[in-house]
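Just below sit the structures, each encoded as structure tokens.
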Structure 1
Amino acid sequence: MRTHHLLIDRPIEKGGADMGPMGGELFLAAVGGCFMSNLLAAAKARQIEISNIGAEVWGTIADSPSRFSALELHIRADHLDRELLDRLVEIADRGCIMMNTLRGKIDVLIRTGVTA
């Protein structure tokens, strides 16, 4: 992580001190962060102005062994043409190392939304 440090912990009810996110939470954040950095880079390279863009990532957990069985990404932006957002999402999906790692191994659904 270059020069960055991050405290990872468990919630109190799971025996931790709740001083940081758990590994699974970091996994979801890594997927969202990787995806969004690629999306924003694609927009910048194309000189596309984006306002109030965001992502939410949800994971479906399966047991025995405990793991993510599916992921869902919701990408939304204000005042952006829907087709343009979908194109940027497609570019980000192809460029994101996390998505490329997960492709074919876990179900990933990406939804987009634009507000006027």
Structure 2
Amino acid sequence: MKKSTIQFNVQLDKDNVPEKIEWEATDKPESDPAETKAVSISLWDHQQINTMHINLWAKDMPIEDMKRFCIDCVGGLSQSLLRATGDEFMANEMNALCDRLAKHVQESVR
């Protein structure tokens, strides 16, 4: 059985706020760590029937990029939901929310 590893390295400032986030993975084409400005990981605990979230972002990440990142996360979840469950109603509702939020962000940067 194939095994894959994803690793995140987070450099914190004196107040424990992320200054730099890097990631690497065994299946990543480049061998060097890649820098990112945000990470969002969700884990489903089937025993407790709840979700644990790990959300990190570098303190120099622009606010508009953070908003776009959140919209992209919801959009990605929509696609995952559709593939896993076939529930087109939920996927369409999530996509409609993304469309409204993207319009809001676009209008706010003008």
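Bear in mind that the values in this text are calculations on the coordinates, not laboratory data. Predicted model, so just to flag it, every value in this text is computed and none were measured.
Some notes on this structure:
- Structures 1, 2 were shown, and relative contact order in percent (Cα under 8 Å, 6 or more apart) at 24 was computed from 1.
- helix-only ellipticity at 222 nm (-39500 (n - 2.57) for each DSSP H run of 4 or more, over all residues; to 500) derived as -14000 - corresponding label from 1, 2: 2
- Between structures 1, 2, the greatest calculated value of percent of Cα pairs over 22 Å apart is seen in 2.
- Rg/Rh (Cα atoms, Kirkwood Rh), for residues 18-65 alone - structure with the largest value, from 1, 2: 1
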